[in-house]
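As C-alpha cells, here come the structures.
Each value in this text was obtained by applying a stated rule to the coordinates, not by laboratory testing. Bear in mind that the values here come from a model prediction, so they are computed numbers and not experimental data. Cβ atoms are built from the backbone, for glycine too; each structure is taken alone.
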Structure 1
C-alpha cells in the first residue's frame, strides 16, 4: 500500500520519526516522505542523515497552523500523526499549550486531510488516553475521539482515520531506561513506587503496528499491540543489580500501572494474534464484519493493564536489548 506513495509524518523529527523513516524507506520505497515539524534545528540535523536521498523532504510547520498543514498535504496519500505535547509534568503546568497542540492540532489535521483528499491517516496515541489521570492523557483521549469521528465527516469514500495505542517506548528520550543508565554507577536509584509496572515496546514494534493499521483499517479503529510488562524495580535491577532503591513517590498525574484497554471499551474490543482492536461505539461500527475482520470478541470484564498482563519481560531480556541498542538509547 505504501509503496511508491507520498507519506507525511507530523512531528517527524521525534523518536518515532527517527525509526519510522528509515524502516519505511527500506521496506516500501515511497515516492516521497515528508517530515513536517516546527523545530528547524532538529530538521537540519535529520536532513544530514538523508542528504543524498531525494525521497525525503522537510517542511517547517506547526499542527496548530491549519493553512500551513493544507499546503504541506498537497499530493500526500498517507499521513502519520506523531506530533504532540507529551511530557506529563509539562502538560500539567502548561495546559493551554498542550490543548492547542494535542486537541486543536488534531482538529486542524483532520480537516486539512479531508480537504486535501488524503487516503488514510494513522494517529499515534498512548496508554495514558485510557481512563486518563492527567491532562496529557485527557487531551490524547479527546484526540482519539476526534480521529474516530473524523470518519463520519469524510464519508464512506473519503479520508479514513485510525489510531494506534502503545505504552512506554523502550530507550526513548526522557524515559526511565536512559535515566537509570545515566546514574547506574551511583549506590542508589530512585523508584517512584515499588509496585509500579509498565508496558515495554520498541520503536520498531511501534512502526510495524502503524504499518499494520494502514493495511487493515476501514476507519475508526484503535489498534493496541500485545506487548510484555515489567516491574519498575526489575528495570532498575536489570540495569544496576547492586544499587539500592529509594522510594521517591509518584509524580502528579502519574499512574501506578499503565492501562491500554479499560472496562468501558471491552464490549467493543476484539482480539487477534498479535494485537487487540477497539472498534468505534458510534454508528454500530463495532458490529461491522469488515472492521471485525475475523477478530474474537473479548470477555465483557476484559481490561488490558500492565499489572494483569499475561506476558512479562525478564531482567536478562532487558539487558540483552540494552546491549544490542546501547548506541541509540536516549538519543532520539
Structure 2
C-alpha cells in the first residue's frame, strides 16, 4: 500500500510517499481503508519534531481518519468488515490503510460523509472538551475564542454558537474575518492591536454589553493569553489549549485569579482516551447528533490526493488555510 513516511523530523518536505506492506490488525485492532484523513497544525508540529509527544522514527503521521473496516482482530467485539468508522489514532492515518485500536474507533452515521468526519475528528473533540468540560459553559454565556480561524478555533466557534453563546472570535489574520463570521462568530476581535492588554479588554467590553467575557478558549498563548486574563469577567474561565503564537511561554499572575475569582485550566486532549474514554465516546455521539441535526458542519477548504500531502502541510505552515484540509487516499 501507499503511505506517507517520515524518516527525519523537519519540514513537510521530509514526507515521502512510499510503498510499504499492509498493516496487520492486532487482537483488539481493526484494519481500515482510509477514505479521508485530516491535516492539522498539531500534525505539523509532530513532523517538525516540536510536539509534546513524538513517535519513534520512521512512522506514518496522521491522527484522524474516516473509512471502511476491512478486517478485525479476534478480540474485536463491536465492529466488523464493511462498517464505516471515524478513527482517532496516535499515528498512521496518511496511508491507504491503517490499523487502529477498536477503542479509538466510532461508528460513523450514514449521513456523515467521510471527508466531514475526518475534518471534525480531534478538532471538534478538543473544542467540545474545552468549552463544556474544562470551560464549564452555561447557557447564554459569552465565549472568546483566540485563534478562531484554526481547526480547533472554528470548531469552538461553531459549538459555542450552536449552544446559544455570544461568540467573540479573536484572529491575527484580518482577511479571515469572513471565515469566522461564517462559522457563527457574533463579533471579530483584532488580536494584532497595539497595547493589547488594554485594547483587547476594550474590544471585548464593546462587543459584550460593557462587561468581560465569561470563557476564553486560547490556542495562541504569549501576549494574547496575558491580555485575555484581563478581559475575563468576574468568575471567568480561561482554557489553555495551545501556544500557536510561539512567543514566550505565558505566566499567570496569581492576584488576577484571586481578585476576580478567575479559573485557569488546561486541555491536552490526547490524554483523554487514557483517562476518560467514556466521556470521549459521549462527546462523539453528541457531535454526530449535532451534525445530523444541522447545528454544526466543518468548513472544508480542499480535499487533496495523498501524494499532495506536502502541499497541504505547506499551506498550514504558511497560514493560508481557510478551513480544513483533508487527504483522500481512496478516491
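When FRET efficiency 1/(1 + (r/R0)^6) of positions 201 and 305 (r between Cβ atoms, R0 = 35 Å, to 0.05) is calculated for each of structures 1, 2, structure 1 gives the greatest result.
Largest in mean count of other Cβ atoms within 10 Å over residues 113-120 among the labelled structures 1, 2 is structure 2. For the set 1, 2, ranking by mean count of other Cβ atoms within 10 Å over residues 9-16 places 1 highest. If FRET efficiency 1/(1 + (r/R0)^6) of positions 33 and 57 (r between Cβ atoms, R0 = 30 Å, to 0.05) is calculated from each of 1, 2, which structure is the one that comes out at 0.70? Clearly, the read-out refers to 2. Using Rg and Dmax of the Cα atoms in Å, for residues 25-80 alone as the calculated read-out, with 11.7, 32 as its value, let me know the right label among 1, 2. It must be structure 1, since only it matches. When helix-only ellipticity at 222 nm (-39500 (n - 2.57) for each DSSP H run of 4 or more, over all residues; to 500) is computed for each of 1, 2, the one that comes out at -10500 is 1. A value of 14, 34, 31, 14, 6, 1, 0 was computed for P(r) over Cα pairs in 10 Å bins from 0, in percent, for residues 121-216 alone; which of 1, 2 is the source structure? Considering all the candidates, the number was obtained from 1.
Once Cα Rg over 2.2 N^0.38 Å, for residues 105-264 alone is evaluated on every structure in 1, 2, the highest one turns out to be 1.
A value of 2.5 for distance in nm of label points 7 Å out along Cα→Cβ at positions 129 and 169, calculated from one of 1, 2, originates in structure 2.
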